[in-house]
Structure 1
Amino acid sequence: MKRKQTTDEAKLLQAARAWDMEALAAIYDIYSPLIYRYAMRLLGNADLAEDCTAETFARFLKALRDGGGPSKNLKAYLYRVAHNWITDYYRRNTVQQVELEPLSNLLPSEEKPLDVQAALGEEQERVRQALLKLTPEQRQVIVLRFLEEQSLREVAEAIQKPVGAVKALQHRAIAALRKVLAED
């Protein structure tokens, strides 16, 4: 199944390089929800997540127009562009606190007793605050690995680091999270 997905992605990318509008639309339809969700988790603001998604695809089209863009893994390329946009946003705005989208907003809503909702909200806030204490690279690895459910290889391609480096970042991030959460 993974090989077929890679082959389909390669065909879409080849067609996109030829400015096939159906291929470009398919790429947007497939990847824009993923990029939006990723941006929403890191930015915590729907308008900014939409801006990030739009700019990610605008940069992708500009790269294609200029003869650049991804040579193989389109998904990793788009995540990298989105991450760069988010990093640039925080640098420009010198915002120190990152608001992460509450997990409850991303999961199917079910009626839960108020005390359970309150406890879940407190726990989510505790984890969110712990994530804020990680380095940006560690936070990116945690979000891609555990919230976006990407493989080590996919994360490595997205952040342009070897798989071993991703494993090390993930290990350090988990250790840091454990330490911060234990202090509470």
Structure 2
Amino acid sequence: MSIKSDRWIVEHAKKGMIEPFADRQVREGVISYGVSSYGYDMRIADEFKIFTNVNNTVVDPKNFSDRNYVDFKGDVCIIPPNSFVLAKSIEYFRIPRNILTVCLGKSTYARCGLIVNVTPFEPEWEGYVTIEISNSTPIPAKIYANEGIAQVLFFESDEECLVSYADKKGKYQKQMGLTPPKL
């Protein structure tokens, strides 16, 4: 398995792997996004699900309730202390069959106590990415829509997988919106 460079990412993005695609790193006045040396810094949209306990519910991945969060739309989202939000990527991804991605939070947010958690994008998965952003601090924290949130690293296998995400008809395939847990 090998990590893919910016040249590979640009070549595959032109074939529709990432849309919209920023072919250079955008940095002036924003938390950076776009292609980098060995990855792609994706952005978040302005839609958020802020988790709250005002309804005294329990987070249950097998029986998830919309009462666990408050929907919010805006350019800036405030994450309550020791809580988290879900957001969705601006970019739509189409992962090739011989590629697996790993997604890591950006250091700017990490230095503020914000942790980005995204599962790998499996071979032949496609859709908008649902991202979990945790505020590990005891004070409220800001995140910015339309700016960088996480870096996606692309790993190419020497051979194609036997069963891709599309083959197994994964439950998050071609997700269009901000998607809570499904069973």
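FYI, it's all coordinate maths here, none of it is from the lab. All values derive from a computational prediction rather than experimental measurement.
Annotations
- Read-out Cα extents along the principal axes in Å, for residues 67-162 alone, computed value 55, 30, 23, structure in 1, 2: 1
- Per Kirkwood radius over Cα pairs in Å, for residues 27-122 alone, the highest-valued of structures 1, 2: 2
- helix-only ellipticity at 222 nm (-39500 (n - 2.57) for each DSSP H run of 4 or more, over all residues; to 500) from the coordinates reads -24500; which among 1, 2: 1
- Of the structures 1, 2, the one that 28 was derived from, the read-out being relative contact order in percent (Cα under 8 Å, 6 or more apart): 2
- Which of 1, 2 yields 16.6, 50 [Rg and Dmax of the Cα atoms in Å, calculated]: 2
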